[in-house]
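In structure tokens below, several structures.
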Structure P
Amino acid sequence: MRSFSGAADKMEKEHPLAMFSSRYLPDVLVVSAICLIQMAAVIAFLWPPERRRNYTLWLKVLAAWVASMAVVSLGFMFRFRRVQHFFPHAWSNWIQGLAILWSMVSVLMIAAWAVSTLLITRRIEHSPSRRAFLQAANAAVLAVPIAVTGYGTFIQRYNLRVREQKIEIPGLAPDLNGLTIAQLTDIHLSPFLSGRELKRAVDMANETRPHVTLVTGDLISSYGDPLDECLDLLSELRSDAGTFGCMGNHELIAASENYTKERGARLGMRFLRHEAALLKFGSATLNLAGVDYQRMSARRYLPGAERLVAPGAFNVLLSHNPNVFPVAVRKGFPLTIAGHTHGGQVRVELLGEDLNVARFFTPYVDGMYRIGDAAIFVSRGIGTIGLPTRLGAPPEVALLKLCRT
């Protein structure tokens with residue numbers, strides 16, 4: 001194994017203001033947007049003259065809006081560890097998750113109500129029977145976001161599958177042709193994902209009988225999650241060359257990087273922190289290089305990683321953050337394996353566009369992408385973050401197969 005010392009220490013130290021901007025400013029903007037959207041909906045609903053003078057209705061609607069804002073604000077407050085400290089750990093996850101779920105559902109319901117109202121307003125004035133039908137249809141439209149969210153929370157979140165992906169590599173060494181790599185990522189063992197579900201993922205990976213197994217970060221979600229249980233379960237992974245991994249942003253957030261590496265090593269796993277491992281397959285060499293989480297706010301990615309490239313070997317970079325891909329190509333890695341995005345976690349197809357939050361942060365959301373002959377594979381992962389829901393991005397264990405072209 002080779003490493004370049006001090007690389008982690010050279011990672012940029014974030015200023016407190018920069019840390020707030022990167023961790024909490026997006027939340028502030030989202031909460032503010034939700035407040036404005038809901039306030040606009042309240043005004044629009046109460047604006048018609050027949051409702052404007054109904055003070056009882058005013059009180060009910062305003063009370064509902066205040067309650068909604070309280071839920072959303074409470075979820076934001078639980079982002080801060082000082083608040084979390086006073087409550088059981090599971091409460092923090094579920095309060096945040098339910099607040100995000102309600103925010104998403106309420107905005108979708110407002111959008112559905114606005115569209116349906118615009119479509120039917122001018123058509124119900126002179127037909128009582130049609131008015132009743134369209135009002136019933138309007139109520140059904142409002143129920144759709146709730147039903148869809150329920151499906152993502154109670155069904156698709158548990159729809160774990162093995163996803164097979166061939167990766168064609170020009171000039172790949174013959175002894176690496178057909179080599180299989182099982183990837184588990186974004187596990188997030190927490191109140192949203194049980195040890196039983198992770199055990200199921202481990203068993204599915206083992207059933208593929210891979211040559212190498214990779215764990216590419218985010219074993220847990222936050223400080224207090226069952227990291228030991230996660231590592232114990234991951235130690236049951238089996239492959240010809242063993243289990244290797246890299247750190248994700250949630251290991252950084254939980255300050256568990258050193259512990260994860262040390263305890264992982266005692267359990268037979270090698271988490272690569274700015275270091276590389278050479279694996280022999282016949283006459284060919286596979287060089288696995290792993291880096292710690294590369295912050296989105298970093299001025300440059302992968303400082304010093306070119307020293308991890310092994311001449312004559314097939315070099316593979318393990319990076320939780322897929323945004324490093326163009327830099328990895330320039331530094332000599334023909335293949336990058338990443339996670340982080342959860343495949344968008346909640347994805348909606350609208351007018352031919354794939355809408356998901358991850359697209360705001362990276363163009364590499366789900367699956368394989370190429371720059372010339374180089375490739376990156378981004379797995380959707382296993383767990384969830386923020387809200388216990390997956391929609392359009394089912395969880396997966398990835399099985400990658402290297403193919404010579």
Structure Q
Amino acid sequence: MNFSVRKKPQRTRIGVLSIENQDIQTPCCLLYSRGGAIPHLTMDVLDSIGNLPSILHLSLETMIDQPGIETINKSSHNGIKPFLGLQGFITYLSIQDPGQEIREGYNEEKSVSVWTPGGRKKVDVNQFKAVLESFKPDMAECLCDTIPASGQTEKRIHKSVDRTLKFLDQCIEEKAKSKSLISCNLVGVIEGSSSETQRIRSAKETSKRPVAGFVLEGFSSSVCNWCALLKKTLEFLPDDKPRLIHGVGSPEEVVLAVECGVDIFDSCYPCQVAERGCALDIKWSRKRFKPELTYSPSTSERIEGEQKSSHEKELDGGETMYEINLNHVRYSSDFTPLVSGCTCYCCTNHTRAYVHHLLVTKEMLSKVLLMIHNLHEYCQFFTGIHLSIKEDNFEEFKRNFTESHHL
């Protein structure tokens with residue numbers, strides 16, 4: 001695996017990740033999965049979306065029991081890809097599912113806890129090695145003691161960093177002993193919760209190890225200084241290795257993290273939005289940075305966004321400024337596309353009223369259509385970010401994005 005920075009105006013950067021004869025342009029997002037499947041989408045539907053991420057994101061906690069090592073070993077000696085029917089993707093294995101909250105207090109000195117459908121499962125270094133030898137992911141996050149971003153004592157944060165470095169050293173040692181793991185690229189984990197001192201220590205120490213890249217864990221926008229902390233942490237990481245981040249996925253968070261110098265993001269966010277019955281509507285200058293679309297909000301859409309009553313906002317049930325909550329009765333007679341100008345299958349063929357009807361009647365198709373739209377919208381958002389940096393217009397992109405969402 002090789003990573004090279006092609007352009008770096010200030011901290012923001014464009015890079016190319018070369019792995020398995022594929023060149024992946026960054027900034028980009030991963031393709032989120034649960035148990036190796038893309039939530040709500042069959043393979044033929046997935047193929048029809050286009051512009052998909054090249055890296056499939058697998059998580060240990062959704063894979064270790066089912067399908068598990070035994071099943072994969074019986075099915076093929078070529079790893080997880082043939083079993084999933086996803087040979088065309090690069091695979092990245094993380095420890096936890098970033099779509100789930102971090103459970104605190106269950107990791108130990110010799111093992112990390114993951115939560116499977118059967119309950120808690122402790123995974124030590126030898127078990128993790130067995131998973132890697134069976135699944136054969138192209139990239140893998142090392143075992144780590146991740147803790148929430150807030151409410152931690154300095155002692156607990158220090159222990160988290162120490163444990164994670166210890167796990168990293170053990171994983172590197174075990175990989176060196178295994179011939180079948182030669183092509184597996186281990187990614188070191190940066191911990192430190194909300195402590196700048198521990199974040200810097202984690203970054204410095206992890207950078208000394210022979211890792212293929214870095215995963216930034218434990219960041220959350222619920223911590224007021226998360227962006228400044230991220231920026232400071234990245235100062236101590238080398239430029240020639242990719243930086244991934246988990247748990248930072250809303251459009252605003254992505255823009256800020258890209259500005260800090262992050263390269264790769266998980267994509268559980270569009271799935272979470274779909275599962276609460278909402279459609280992504282990320283407003284930015286599509287005409288400038290995405291030539292195939294000429295989107296601008298209609299007068300009625302602008303008025304609707306500006307004049308929502310407080311009662312309506314309460315009914316939105318978790319809706320953010322980037323979402324259209326199609327559960328709401330006001331969409332029952334709205335025969336416009338989910339997002340005007342969007343070229344996805346859902347917006348081309350269906351209306352807000354139809355998706356609202358599917359949600360009210362609890363039809364599975366509602367989540368399918370929303371997932372198609374949200375994944376398309378999210379990937380196009382990253383395309384816009386990449387193009388804006390390439391054309392030296394990221395500041396304009398950020399300004400248009402900020403003004404459109406009144407940030």
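FYI, it's all coordinate maths here, none of it is from the lab. The structure presented is a predicted model; accordingly, all values stated were derived computationally and were not measured. Cβ atoms are built from the backbone, for glycine too; each structure is taken alone.
Data table
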| item | result |
| --- | --- |
| Structure responsible for 16, with relative contact order in percent (Cα under 8 Å, 6 or more apart) calculated and labels P, Q on offer | Q |
| Structure with the greatest value (metric percent of Cα pairs over 24 Å apart, for residues 200-367 alone, set P, Q) | Q |
| Structure from which 17.4 was derived, mean projected area of the Cα convex hull in nm², for residues 112-327 alone, options P, Q | P |
| Rg and Dmax of the Cα atoms in Å from the coordinates reads 21.2, 64; which among P, Q | Q |
| Value 1.0, calculated as distance in nm of label points 7 Å out along Cα→Cβ at positions 216 and 336, assigned to which of P, Q | P |
